[in-house]
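These notes open a run of structures that come right after.
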Structure 1
């Protein structure tokens, strides 16, 4: 098993790549919202070992941090091999848990799986992730961010299928 420092270093390398301007995204960062969160120290990052903590335990730790968004790095356990977990069903399950919890109903998660065949602007953005990860933020924050991107040229190089998958109007 990798050390906490190694896991975090690999995750930070991926986050750095996501902040790098890319021609496929009209020379914007792959994810233009991560760098400001990091610079303002508003991104909570932690490693999730499901045998040790439930998802809701992780949410409580994030919530207590009072940061604007979170990234949970998912680690394999005897019960869970993340390479075998399908992104869509787990994302739906986790989002339902969030909606049902009075403290977390205003939050949403986006699950990132490096094993999913996913492209954006023709780039396999999730394949570069060293781990299965869960991004958490408020529904309002995600909505505003998405709306902001739609007003830019960010999606100019995306296929119709990619735009449809990401609900770009």
Structure 2
């Protein structure tokens, strides 16, 4: 299944009567805008093919936020991995949050929370057992957002990022969500 076959754009409810943004599935045409947001807002960069492969494999959970001018202002993308459960040696499907970014002028407007909520619901289609993510230990705003969803810090991954910053490894049982 490729994203090119997707002709209908789903717009998700962002709970606003007069929205300054809306959330929808990402399309191939959006990838340049997604990459611009990533490169402007995050220190981690990925090659185009990486975004495209996630879009092709997990299009339902690769979402963008678009402002009223049609500009991509935020995105989130997930992938599914088969790995041992946090609580056992049993292999389970884990939804792994690859990246979420919101352009600076649009932060603190609920966009990240809305993206996360809608994308977590969408990734459930893959019969996942756990959600997992890594977040910079100094990214207090993101950590608080994840904690609102009941993610828990399980461990610290030392020198996880290219700049050697540590990451919290956070998880959430999919049945709780």
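Largest in FRET efficiency 1/(1 + (r/R0)^6) of positions 23 and 55 (r between Cβ atoms, R0 = 35 Å, to 0.05) among the labelled structures 1, 2 is structure 2. Here relative contact order in percent (Cα under 8 Å, 6 or more apart) was calculated and came to 22; which of the structures 1, 2 was it taken from? Derived from the structure labelled 1. Ranked by FRET efficiency 1/(1 + (r/R0)^6) of positions 31 and 143 (r between Cβ atoms, R0 = 30 Å, to 0.05), structures 1, 2 are led by 1, which has the greatest value.
Of structures 1, 2, which gives -7500 when helix-only ellipticity at 222 nm (-39500 (n - 2.57) for each DSSP H run of 4 or more, over all residues; to 500) is computed from the coordinates? The read-out comes from structure 2.
For Rg/Rh (Cα atoms, Kirkwood Rh), for residues 79-126 alone, the calculated result is 1.12, so let me know which of 1, 2 that is. That value comes from structure 2.
Bear in mind these aren't lab numbers, they're just calculated from the coordinates by the rules spelled out. Worth saying up front: this structure is predicted, and the values here are computed from it rather than measured. Cβ atoms are built from the backbone, for glycine too; each structure is taken alone.
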